[in-house]
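*Asks:* What follows are several structures.
Just so it is clear, none of the values below were taken in a lab; they were calculated from the coordinates. Everything numeric in this text was worked out from a predicted model, so none of it was measured.
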Structure 1
Amino acid sequence: MMKKQAVFFSAVLTVIVTNLLFCIAANAQPRYPQTVNISYVPTPFNLQIMVMKERRMLEQAFAPLGVDIRWYTINSGAAQAMAMAAGSLDIAPVINSASVILANAAGNPVEIAALVSRPRQTFALMVGPKGPRNIKELRGKTVAGPKGSVLHQMLIAALVKEGMKASDIKFIQMDMPEARSALLANRVDAALQTSSLIIRNEEAGMRTLFTADGYLTPLLFTAVRPAFAKNYPELLRIYLDVQGKAYDWISANTTEAVAIGSRIHQVSMEDGMKLYRWSGLARMMEAEDIASLEADVEFLYQQNMIERKINPRTFILPSAFNK
């Protein structure tokens with residue numbers, strides 16, 4: 001009798017253990033996600049991301065882990081921030097400081113993982129050949145460009161420095177190619193533009209009224225979705241390592257790297273070299289960058305572009321200070 005009971009309990013125990021192991025296996029999370037979603041941002045002239053994509057550097061680095069790279073072309077910083085908030089974008093290789101601040105101030109956390117560049121000359125407000133000759137002549141004019149971007153911030157900063165207000169102009173939300181078309185068709189008086197669009201506009205007879213130089217220091221960052229950074233720190237580290245290798249490759253193969261960027265932007269090598277010099281590539285945040293972010297927060301708050309002040313240090317990861 002006891003032997004039968006022992007056999008019975010042994011069988012029951014086996015069933016319980018088997019079911020338990022099955023449940024554990026069914027509920028176990030894979031170590032890594034199947035896909036990492038990354039935005040592709042060639043504008044203004046982000047040579048490091050163009051090199052990474054063209055040379056398939058990320059695909060090669062992530063393949064041994066069984067992780068695929070999925071690229072999404074999103075040039076708008078605001079759109080990238082929204083995509084990260086929705087969980088559909090993991091890493092934004094290039095996003096401007098204004099978009100990062102606006103997102104965090106709105107309660108949509110975006111974390112800075114690395115500094116990308118300080119492109120002072122790559123951002124500009126352009127006008128037609130008979131357009132305004134100075135900033136004060138923008139009063140009452142129509143200006144087109146991406147709202148909530150560093151370009152938008154640059155525009156307001158320039159107006160304020162000249163004793164004007166944002167309400168002194170009529171601002172229309174447009175992406176940069178659309179704003180360029182509107183300027184060329186004389187449907188707007190000025191357009192916010194970057195990089196190769198500046199060169200093409202100048203070739204078409206348009207003029208640069210001013211650049212960011214003297215009004216603000218544009219900062220471009222690599223940003224990450226907080227949940228991704230928390231759950232997959234190894235993947236973020238690999239990404240940043242590959243980005244660092246892209247910088248090294250650009251330094252060692254500048255002509256070849258600029259040729260890649262020139263082809264993608266459809267400009268000559270001469271203009272590509274100019275854009276490369278304008279790009280202000282950088283690899284590590286410094287104290288002045290934090291001060292600049294703090295000043296940006298204050299400015300955006302004073303201009304009612306954000307409803308509350310936030311501390312930039314709360315959304316900067318330690319990796320941003322590593323070279």
Structure 2
Amino acid sequence: MGTPPDWLAGAGGRTLVVLGADGFIGSWVVRLALHAGAHVVGLCVKQPWRLADLPGERLALEAVPGGRWWEPAQLDVLARVLPGATALVHLGYEPPPAGADRGAHERAVNVAAAGRVARVAAAAGARIVFASSADVYGPWHDDPVDESVPARPATPYAEAKLAAESLVLAAPDACCLRIATVFGPGELGPRAIPAFVRALADARPATLHGDGADVRDYVGVAEVAAAIVNATDERVDPPPLLNLGSGVGRSTRAILETVAGALGAEPAASSVESGRAPSRLVVDAGAARRLLGFAADPGFADAVAREARWMLGERDRWPA
């Protein structure tokens with residue numbers, strides 16, 4: 001699915017437990033941790049089809065009963081596999097169901113579960129690396145934001161990530177990674193790049209929310225996963241908060257044009273009204289560069305083309 005970044009550090013002798021190993025980012029963390037020499041225990045919420053090509057050597061997959069990783073009773077599997085592990089990578093997230101009170105769901109499920117997971121990790125003496133979001137900074141910043149910028153979350157999702165950070169950081173050895181917009185092979189969700197690929201590949205106009213002028217920071221999944229693996233190194237003492245992003249802002253319209261170029265299609269689009277506030281959010285990942293060796297892939301168009309090729313080979317998995 002791609003070449004690991006050359007700055008991925010060796011992880012021999014480490015055992016990593018990855019909660020959400022079956023997901024988009026989690027499957028890459030598993031893949032790169034194995035490449036770096038670690039042993040991995042992957043806790044899977046759904047069928048781990050993204051991991052089907054990986055050998056069983058140094059990899060053990062465990063299914064969370066019923067997939068309900070956030071429930072206290074289901075944390076037994078986590079408590080069972082964590083003793084002796086170097087670190088727990090917490091990538092579990094349960095999106096609010098349609099029609100639900102989003103804020104109430106986020107607090108009752110994702111925030112509460114983050115506290116439970118952190119306590120289990122602390123009891124086992126394992127570092128916890130938590131996947132947070134750059135959205136905690138709020139929707140609009142003229143300049144790239146570093147970790148000193150005050151958080152101003154403006155959505156239930158961002159508010160929940162910030163609240164979860166505070167619970168995770170109560171553990172004695174914890175790091176929260178504030179991650180920008182992740183893209184790459186393995187992504188099938190409703191976000192811009194896969195949505196645009198599906199539309200243009202089917203000769204349909206893509207849907208733009210608003211005028212397409214919103215600016216986001218797009219960062220490759222391989223680089224994010226490599227930074228997560230490097231953050232589990234017990235010889236590295238990362239600060240509580242670290243940004244991961246490319247440092248480059250790209251508008252949604254520009255993303256559509258890049259996808260169209262990858263597919264050899266016209267960037268046809270129809271606009272729908274957006275209920276969201278205008279956004280401009282780019283992160284400064286200088287601290288992650290210094291401490292984790294992190295570097296974003298500069299070849300954005302090539303990376304989008306790789307994702308598009310992967311998606312075209314996985315048409316049977318596209319949502320209806």
Structure 3
Amino acid sequence: MTPELKHETVLLNEAVDALVTNEAGVYIDGTLGRAGHSRLILERLSSAGTLLAFDKDPAALEVGAALARADSRFSVIHDSFAALESHVSARGLVGQVDGVLLDLGVSSPQLDDASRGFSFMADGPLDMRMNNLAGQSAAQWLNAAAADDIAVVLKEYGEERFARRIARAIVSAREEHPFSTTSELAAVIARANPSKEKGKHPATRSFQAIRIFINRELDDLADVLAQSLKVLKPGGRLVVISFHSLEDRMVKQFIQRKEKGEPVPRHLPIRDDMLKREMKTIGKAVKASAEEVERNVRARSAIMRVAEKLV
């Protein structure tokens with residue numbers, strides 16, 4: 001890995017401290033990335049421990065394959081964590097997992113590698129796929145989608161106030177010249193977006209929204225949250241690090257629902273043990289320290305939530 005693409009794992013010790021409660025346990029790193037969390041988890045496990053990691057990104061798979069060759073306790077799967085349950089089931093480990101870690105969003109190496117097309121900061125092909133070997137690229141979608149569909153994505157996944165205006169500008173621009181690079185898209189969005197926020201590029205929200213849509217990030221998150229309860233053992237931990245409000249809201253609401261248990265009619269007499277509560281929150285939401293943010297500015301928006309399976 002070149003220095004330019006070096007990755008500093010966010011909330012490294014905090015996440016692994018919360019996750020690993022049994023040194024001989026079975027653990028899952030749902031987003032391997034450059035294996036920062038995975039390496040520390042392995043350090044905390046005994047020879048009887050097991051770690052299974054997932055990632056869509058072929059570059060992450062190379063890192064995982066090297067780690068698997070060096071440590072027999074570790075294995076990696078080239079797939080989305082949305083397929084968690086099927087892979088865990090194939091290994092006969094459903095209900096036996098001690099912890100699931102999810103470090104959401106895009107990694108620094110992905111952002112910093114212009115050839116991946118995630119960032120408007122450097123020109124590159126307009127791709128944005130976590131798995132750049134399969135599926136529809138951002139350019140393919142933007143060059144064919146209806147303005148209304150683009151506007152919905154920008155509004156729902158980017159919380160972009162000027163979604164319709166930007167969507168119309170994208171459709172108009174592609175009629176003259178189909179999009180192929182990140183700089184072309186960023187320039188069109190910048191011209192169409194009348195909001196000039198200090199310290200924030202006008203294309204920030206739109207690029208985030210398109211990336212989330214192309215990679216089904218929120219759909220995959222909803223899937224893996226539900227599946228995590230099925231694979232965890234009682235007392236097993238779910239640790240999730242989010243980087244924007246849409247993800248964190250989903251995680252927070254999921255944990256809250258599982259803490260409250262099944263809804264019952266008001267005023268109906270019912271014992272607390274009949275509510276079928278499935279999880280409990282462990283501690284408060286954790287954010288990166290000032291020292292970590294100073295070292296790594298991308299940690300400033302990180303928030304970690306931890307929950308434990310009850311039954």
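*Asks:* Thinking of 1, 2, 3, which structure, once helix-only ellipticity at 222 nm (-39500 (n - 2.57) for each DSSP H run of 4 or more, over all residues; to 500) is computed, gives back -14500? List each step's numbers first, then the result.
*Replies:* Values: 1: -14500; 2: -9500; 3: -12500.
Answer for the origin of the read-out: 1.
*Asks:* Which of 1, 2, 3 yields 149 for volume of the Cα convex hull per residue in Å³, for residues 68-203 alone, as computed?
*Replies:* Values: 1: 127; 2: 149; 3: 164.
It was calculated from structure 2.
*Asks:* Quick check on the output: 30, 22, 20 is semi-axes √(5λ) of the Cα gyration tensor in Å, derived from one of 1, 2, 3. Which one produced it?
*Replies:* Structure of origin is 2.
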